[in-house]
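The data blocks that follow each hold one structure.
Rule-based calculations on the coordinates, nothing more; no lab input. Predicted model, so just to flag it, every value in this text is computed and none were measured. Cβ atoms are built from the backbone, for glycine too; each structure is taken alone.
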Structure P
């Protein structure tokens, strides 16, 4: 366990020095190998490159690109028109439209940060203009969009599938009902807080607007259905599905909506390349550290310690929730998954916890870190767009955070919420 403490201290010190997470992890692996003195340094590049040498990981840039192309091709505006037509008549209708749009967008990109950026650029200024406080607009947008890694397609589920050899299509199906439950709770919170604060009514849609908005958004709404149906039917696997999604986005944005320009296509490619590079480097760095931990049998030691403390599955899940919520406050969900999933999954299996159910618990815990300071990437992004201080957004986010924790507890202790749909529809 000395190595575990060494890694923890070094990673913490490097992060406090503002070294990027990926480089902090890789440098920690190098220093740990030098400290141990028995392992050749060649192991580090082998683990770095081996971590990203996976066909399944190709789906990450494709899904990111598909989401970016659909946004550039007019998807966001059409979804907003539809959600405003549905919810504008209620108090806080624009806030509720924000949540509904996030749920729709989550079925396209699978990235909370990308969705927060795409929807936030449109919705946060609109909310502030209508009288919502900047901190509330930023907190709501960030909280609503972390549903992105829960509703399929999900980059988080792709990473878990690669780490555990679980069926990614079944993981996608398992995330549908928890994602919908999360969206409904956020929708209620948006309405409840808007009523309490007297935020404005956006306005009832004119006669025929709902039908017109639904027709306009039809091709956008069809994309998530196509993804699930294609994977479930066996027409294509997850990686092939992501490539088909890009082709679909090109056709819809360029030929049907006719809003996707060559300049927008180039910008989407550029953003996807940068985001993919960040994700892959983080996965590679985390894998190097994970290999060292496994080499020293540290995961087994942790598993034995936790099993000695309790063999009650319910108590174990509570401990896992508290632990992962804490980890998510200072570590991004990507590296946290790569480092912790190989440690926690064997323990869960020994206690008889279904791996797909446990995957949902891990995913929801870690995505909550995107809105919990000090890291809180989505919350920070929302505050930048809103032009408010991060502390203002942080104060406003807590009601949404505790509501999200309620959903987490529901998913944790009602396994059917995650397992019913895969059992009915199946997966490959």
Structure Q
């Protein structure tokens, strides 16, 4: 290789700078700025949730003045369209074109599993809310973390609490969203139900985005259940609850929304439909923690109503990621991952600890009973928290045998 003269080097440097590709300039930009991606559904089946997820993440970043460890945070959003293919393309584009090293989202568990593989391949930090056991289970790896309670924790909280209040309600009919989230929660509802002698008289699965529930409800009614439990989400849950009520099955028969977005779903249902409705969720706005109270106060002041699970999850995931950066005293991905493993803080829903072996966040899950119309103190006073549960997934069920290496 021939030697370069000083003049040659200066020419090369000038050409690169003229093209906007000056290497020292890139290094300086990287040192001063941290691009973070909020990967949300602004279109598709969960398009109603994307804007409030964006709010939650932005609020957590704004609390820090858009800075962390002396560096400026550049917040980027992309639309995953509630599709795995779109989500992986958008994530890779943000990583390659914008230098993103931190991803929060997406919302759908099936889509998140695809993004998790991108994070692993691109060595990018990824925090996902939850719904599937796979991210902290069979498909676990060092780059993805799960914020929501384990599906087992949710099932244990819901079934144990409901059966204590309704010990004779032994015949359950399930209505399940037919993707990773629904399968995971259904599995553990049935497992926990064994301990209560529950007979599952039916379990119908429906596609994401189902709008015609009459056939499912007719089958459920024919089974003469003591309980109907839905394991679905968002507009699917709202549409299903309306159809079950219109058929006349509820409120005579209790309806359980096993894994609900809380406010975002309940506000779409008339009080008559909510009567005798029981709701499990990863967040409810009356949660009695200092962080939750401050978050709810600020959210209500800014947006005119209380937050549900979606904005709370985006807010909570972002806070946990920032806590890990504080602990690491670094914004380098390997340092932040190591700091997040075993991280233990009092945060949005109470005491929260990240299991270093699985990357599952261990935390409380909420179970509410909806109020009758005449018991509501205001139009948003939907329910009372009747229990919280934090029982972790038993070791014998854990499918994450080796979290892997960085």
**OP:** Of the structures P, Q, report the one carrying the highest value of mean count of other Cβ atoms within 10 Å over residues 259-266.
**Re:** Q
Original post:
Looking at structures P, Q, which one was helix-only ellipticity at 222 nm (-39500 (n - 2.57) for each DSSP H run of 4 or more, over all residues; to 500) calculated from, given that it came out as -25000?
Top reply: P
**OP:** Compute relative contact order in percent (Cα under 8 Å, 6 or more apart) for each of P, Q and report the one that scores greatest.
**Re:** P
**OP:** Out of P, Q, choose the structure whose coordinates give distance in nm of label points 7 Å out along Cα→Cβ at positions 35 and 155 equal to 3.0 when calculated.
**Re:** P
**OP:** Consider the structures P, Q: one of them gives 0.85 for FRET efficiency 1/(1 + (r/R0)^6) of positions 99 and 307 (r between Cβ atoms, R0 = 41 Å, to 0.05) as calculated from the coordinates. Say which.
**Re:** Q
